[in-house]
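Presented below are the structures under discussion, each in the form of structure tokens.
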Structure P
Amino acid sequence: MSDGTRFDEILSLLAKHGVQSILIGGLAGIAHGAGRATLDVDVVYARDPDNLQRLVEALAPHQPYLRGAPPGLPFQWDVRTLHSGLNFTLMTDIGDLDLLGEVAGGGRYDELLPYSEEMVLFGVICRVVTLERLIQLKRAAGRPKDFEAIAELQLLLDEQRKLDAEA
């Protein structure tokens, strides 16, 4: 539905609606200094009823639809759908968004929360998985593109640790 993912609008939308989520994936890598491009926003979201409602309200005006699904496939964007499912790869009119109720190597929102930190991206305060945990998530995902990213992320982590030791 979108010509490109508008990262700033997606992050702003989630923050404006108070959606509890943690940024993971390529955009989290970029937040930590990685130079790799990404095409979507990946978040692990809290699955309590209030957060599901906020998520539905935030995205409803942007025509969320299952990415890769055939056009016309019945898809109802509501709390019931979110509650019944877990992970959703969506396209919207502001770009692609992966909503993950659980992520390999990191678990659910509450389990990942201690391994996240507040950062400002595109002028928006959001929670981002720590660099160390991001590397673990990419290892657990086990996809070729994740293994390619790990080398750069590990260099960033090594540099961060070196700077911390000098401070």
Structure Q
Amino acid sequence: MIRVFEKENHYDHVYQLLEKIKLYKKNTNKGQARLGFPEHRNAIFGMVKPRYKQEKQLSMYSRKHLAIHEELQRIGKLIVPFEFSTIQVNKDCCCPPHKDKNNQTRSVLVSFGEYTGGEIVIEGVAYNAYHTPIEFDGKELLHWNNAHVGTKYSLIFFS
């Protein structure tokens, strides 16, 4: 099931905050990004399970950028209809077809910024996620992005 929510603008403030920081650069040449993903920038906010540890803890980006963490939590409470613990922030990512094998729950994706194109394609159907949250099961459904022009941020809320 794919659920598309009503278009609303909750994203201007977080856009301004994200533009002030440098997100981690993922580079496939250095083995940092998922295979097939082009170079892009990203960050994880919220709770993460560090390698070799059993308990989740607040991510490095959440600890370092508390104002952004709080703004992402505020947005999540407005648009996500389930409990979430983690927020993936992507900047200018155009991902190839994939499934999110490690997801435990459904995801809510929303995009914002100054861009055109960049639709999310889920099982061959394109959806415009610009200011429009889309809920889907990324573990079960094949999905990818169309190319975009400009600065595009995507938020993915999940557990």
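Throughout, read-outs are computed from the coordinates displayed, never taken from laboratory work. Owing to the predicted nature of the structure, the values given are computational and were not obtained by experimental measurement. Cβ atoms are built from the backbone, for glycine too; each structure is taken alone.
Things to note:
- Computed -13000 for helix-only ellipticity at 222 nm (-39500 (n - 2.57) for each DSSP H run of 4 or more, over all residues; to 500) - originating structure among P, Q: P
- Of the structures P, Q, the one that 0.7 was derived from, the read-out being distance in nm of label points 7 Å out along Cα→Cβ at positions 6 and 94: P
- Looking across P, Q, the calculation of distance in nm of label points 7 Å out along Cα→Cβ at positions 14 and 126 that yields 0.5 traces back to P.
- Structure from which 28, 16, 15 was derived, semi-axes √(5λ) of the Cα gyration tensor in Å, options P, Q: P
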